[in-house]
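Since every read-out is calculated from the coordinates, none of them should be taken as a lab result. Just so we're clear, the structure is a prediction, and the values are computed from it rather than from any experiment. Cβ atoms are built from the backbone, for glycine too; each structure is taken alone.
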Structure 1
Amino acid sequence: MLSTINPYGKEIIKVETDFLGKKLSFEVNRVGFRSTSSVLVRYGETVILGTAMLGGEVEGLDYFPLSVEYEEKFYASGKISGSRFIKREGRPSDDAVLIGRLIDRPIRPLWPKGYRSEVQAIATVLSLDPNFRPDVIAMIAVSCSLLLTGAPFDGPVAGLRVGFKDDKPVAFLSNEELTNGLGDIVVAGTASGVTMVEAGANEISEEKVIEAIKFGFENYQPAIKLQQELVQKVGVKPLEYSLTTPNQEILSAVEEYLKDKLGKNLQKPYPERNELLATLRTETYEYFKDKDSEKFEQNKKDFEEAFNLAIHKDVRKEIIENRVRPDGRKFDEIRPLSSEVGLLPRAHGSSIFTRGVTQGLNIVTLAPLSFSQVIDTMEQNAEKRYMHHYNAPGYTVGEVRRLGSPGRREIGHSYLAERALSAVIPDEKVFPYAIRSVTEIMSQNGSTSMAATCSSCLALMDAGVPIKAPVSGIAMGLITTENENIVLSDIADAEDFAGDMDFKVAGTAKGITALQMDMKVHGLQVEVLASALNQAKPGRAFILNHMLSTLSEPRKKLSPYAPRVESINIKPEKIREVIGKGGEVIQKITAESGASIDINDDGTIFISGADLNSLTLAKDAINNIIAEPEVGKIYKNSTVVSLLDFGAFVQFLPNKDGMVHVSEIDEARINKPSDVLKIGDKVDVKLIAIDDKGRNQLSIRAAKKELKNEV
């Protein structure tokens, strides 16, 4: 029985509520005594430890040093890592990184601007109920732990992963149900509004997405109320804090200097606007440096911040008051588009997609299924045959930046574009290849993940991947005021930085395949999200039409440099014959044909080779092994394997022998088979009968006669 008093004499406080049919409970003072706060969250058999640590204020930072981490523990699901060499948990898997981002995104906007104290929150999965994903419970655990610190976090936050069952939204479905259903949609936010949405879907309609968002918002409320109840029961006291605010004197001086230089003066198409801004920035700094060099050098960051704030303020003002976007576009207008395919001669597929100044180069590589990625995480052991990777070095934003391994942003953008195309990737039985799609961002000016989606789609079609339907993507923005919500299509950097929402939507002509929404304000009503979704639809269609004007459908032929892969299906009980004792049969086939062979447990065999000849040799060898004897069929080049006084045994198929009676060797009378045959001879035989014991009766004489008549 669990104690109600911890070792330090403190009462263990517990609250619980019904949460969609299961008990959700929070418990404090049981573990994590030295953390700023810790909470054990239980839901079903899932148990997650949420911890939060507050550090001191960090001087000189121009951002909030918040880190949110999600820790997978293999023991939580009763597993030991399948890696042969590493058994303890190492660096986070991509899945763990993505869940960390999922938790971070609805929480980060809820802190006051200018807060510069270090905050670290960690969700550690201690026990995993395999019937549903633990990520939204981890989100609730992190939110609760942050509330218990007393820091200025304007939560609580909660979320739900929503799918569809019998055409109705349902939470806490299994992975299989989510994958095979209409959509997999995570909705998160506060008591008053939605702050984050993320989804992968099978060409779902806008109406269904809105239905899922409404369901999620309404049904995560018990988790919000339970956090508030715990905070009250614990008696959390708000902490005092200070904010790093812009230097008002410098801010006013910079705004005064810029007041006649913004607005219409900067309303030019990209990249001309960017060049004007760069020149104006230099002129502004030089002006204040000439005016007071010492003051400028001592307060350089304040001048930089003041300039950026003035530009953001101007962008919002022009949109709200004058209905003009920074580059002069209408609210629903898309930037200039261009695209090409087949740029790289040795690549299996390639494309370049340009929207305004944002540009993505995508390269597709095809390989046998044995090159699929092995997924070994706390939640799953699986293989992934379609992979998308995203790279964006410093030069893409005009910066000198050290190269390194992909960060959380790169992994997140990789996943979003991958998710957008996953719904249209053909089944492996239709297209038996592992597919790697890599987007190399060439230039950034907003919405690179959607440029990655569009360029990836074109490169897949250029590679001859028979995708079910082409996919395009668009990023939507929002400017909110007391009186209205202005939705912007295809936002650029200036509108992203100055705006209140970044909403990315991808899909086919039929429906949505992926979306990701992040709010910079404290939650939106579902109706506002609906208007953004509906405005995105014609924008996606416009971009898709452009893409199809470049390449209307997947190419019918693969690149001559792509490997050839074919599949055949055999009875599962025949697998042993194809492999042979100790693998000797399959090794012989691969050695003689030069092909690679992968065999699934269901009897599907994938054969890959550098050319058609190697494929044919391997296929013929396998077909011979699995072939069933057919009465009346002639088998050429069969091998004499033994001789007896009354006949000869001939191997006419791999592992299939038959008897040629002495009377069936030739039209003329033969006393002994050894008079005309020897072991190893190649002969043509006809299968004339299979007796009731399954013994094969062959005839050389009948085969000769039939072949002679054919001639």
Structure 2
Amino acid sequence: MYRYLERRLVEHLREFLKRTYGLEVSNTVVEQPPKIEFGEYALPLAFELARKLRKAPRKIAEEIVAGIGTIPGFETFEVAGGGYINVRVKRAELAGALTADESPVEDIPAGKVLVEHSSINPNKAAHIGHLRNAILGDTFVRLLRFAGREVDVQNYIDNTGVQVADVVVGFLHIEQKSRAQIEALAAAPRFDYVCWDLYARVSHWYEEDKANPRARADTLRAIEEGNNETAAIADLISVAVLKRHLETMDRLDIEYDFLPRESEILHLHFWDAAFGKLKEAGVLTYEAVGKNAGCWVMPRAGRAKTLTTGGTEGTGENSIGENIAEEDQKVIVRSNGTVGYVGKDIAYHMWKFGLLGRDFGYRKFYRYPNAHECWISTTDGEKDHPHFGDVAEIYNVIDARQSEAQNTVIEALRGLGHDEAADRYTHFSYEMVALTPRCAAELGYTLSEEDKGRAWIEVSGRKGFGVKADDLLDALIGAARKEVDARHAELSDAERGGIAAQIAIGALRYFMLKFTKPSVIAFDFKEALSFEGDTGPYVQYAAVRATNIFRKGGLDVESFSREGTVGVSAEDFDKYLGGAAGDDIWELWLAAAKTSYVVSQCIAATEPAYLAKHTFQLAQLFNTFYHRYPILSETDEGRKKFLLTTAAVVRRELNRALGVMGITVPPVM
């Protein structure tokens, strides 16, 4: 409701400015006052108009307040300071609408949104860094769906890349395993752990002999060519590891709709189709000399081709042509004919926007416990399948180190004349996850004295130093279980296990979300699982506490919430929320009204951390309310009904916001 009222305010302001001053104002800034007693909205508009109207900001503000008239839902407009306008809403009306959970009709942008996240190389177990990507991506999907958007969730599988090739090299050259032996290993419950250890060993093996890295090149070429024994082994390894990744993410309630694989981009000739278009449009340039001789290149993102005059090879004539300085070249096709991952990514994104003229084959791959089907790409596939691709917007959740590659894809789209698609392509970037020294020690790593003094310890899958996602989840659940066992020995083993899992997953997801994306995260068990401070368990506990009020009072909270405003009249809301005496409870109501507003901010800024901050602040305000007002012992029945309604509304919004973050609320804590 807060967002809806803000839009209504802006619409009336624009109409007033056009009617009074003949001004078309497309961007009207609306702020939130620093204190609740100043109102619900603050307008710095007069300062922005001062130069255009050649008047003092305060004079303009006075004219707006005098002439704006009545706006439904708003109480007063007041000039403050040198020209601010503080705006107050009708508290009783907003509280009544919020209690009834009214949802004004929204204009939802047309078209489907595609969110690509996780995209873990299928060569070893998922690790803590992958969890940040997946949790960010899954939460953004939930934000979009909360806002009414249709979303496809895709998880790009690089099953023909160097990382998979390295594990194949490890099995064939170090372990000397046959295909049948590898297949038997792949059937084990934690085959991804086997590959994790082997991947680290391969890195050392390459360093032992200068001839060893040739095995990687040969293996990579065989995988890309397909239809051979090496490619078949790579496929069985990547498929087995991929299934483990899906199982790991399912523990966090993270699901995917479609798994496009790089192998099909090659074998279905996506790249060939894209390559032809890129050459025809002049996006790619063939290099005949220099260190990139024999390669097809394009300018690195932010660099441009330059006109040069020189001799044209084989003609003896001078000509004017385009050239890319050698240091500014991004190799798309190597001199040996193999395509770099950026080239395949360009083809993939052309497919995403429906610009390629080709499609994948599809087959069902993984069925979630809720019966949701996850599809995977194939060269032929099933006739009846959902329609993927051809979307209106794209968000790629990929770490900040891939910014240049992402920008190169965007520049390729622009070079092909698809500016609109490029404008709707968002690189949802984020920074890495490390460990605090304490966390690394708790996980069994030996640290030097220098390491113990660091702010964080960087992990490396290639070096074998890192935290497997399943190990982290197991450790978090184990730690939460100790707390649950101590507090709720009366519950069954299964009940305590379920609650511990809810707390652990809530702690992990919240920890990954509370930091803004450009922040490097240093993960710490103790901090994440704390029941105090800015943590998932703290917010979950506030929601549980709200439920307990109704349980102790012998009331069914769901039934109570469905009754809406029954028993609380507009007069009651005015009585208990009006004036300075009602400011502290009104601040709680106002925060509860901002869920949709905060969701819209998260989407616009691609920053889920705003929602984590919102839920924490709402939990803080509720806990203050809980301690200040003993609801169940209240003797005034009208006030008691109002206080219970307050608790029910806040509980609903806490549960709703946590749900968008992928966090469930346990029955007890």
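Taking mean count of other Cβ atoms within 10 Å over residues 115-122 from the coordinates of each of 1, 2, which one would give 24.8? Of the structures listed, the value fits 2. Of the structures labelled 1, 2, which one yields 1.35 when Cα Rg over 2.2 N^0.38 Å, for residues 211-466 alone is computed from its coordinates? So the calculation was done on 1.
For the read-out helix-only ellipticity at 222 nm (-39500 (n - 2.57) for each DSSP H run of 4 or more, over all residues; to 500), a value of -15500 was computed from one structure; give its label from 1, 2. Structure 2 accounts for this read-out. Across the set 1, 2, mean count of other Cβ atoms within 10 Å over residues 363-370 reaches its highest value in structure 1. Computing distance in nm of label points 7 Å out along Cα→Cβ at positions 75 and 203 for each of 1, 2, which one ends up highest? Result for distance in nm of label points 7 Å out along Cα→Cβ at positions 75 and 203 over 1, 2: largest is 2.
A value of 16.9 for mean count of other Cβ atoms within 10 Å over residues 267-274, calculated from one of 1, 2, originates in structure 1. Suppose you compute Kirkwood radius over Cα pairs in Å for every structure in 1, 2: which one lands on 29.9? Going label by label, the one that fits is 1.
In terms of distance in nm of label points 7 Å out along Cα→Cβ at positions 187 and 219, the structure with the greatest value among 1, 2 is 2. So relative contact order in percent (Cα under 8 Å, 6 or more apart), computed for just one structure, reads 14; which one of 1, 2 is that? Of the options listed, only 2 reproduces it.
Given a computed value of 16.8 for mean count of other Cβ atoms within 10 Å over residues 251-258, which structure among 1, 2 does it belong to? Derived from the structure labelled 1.
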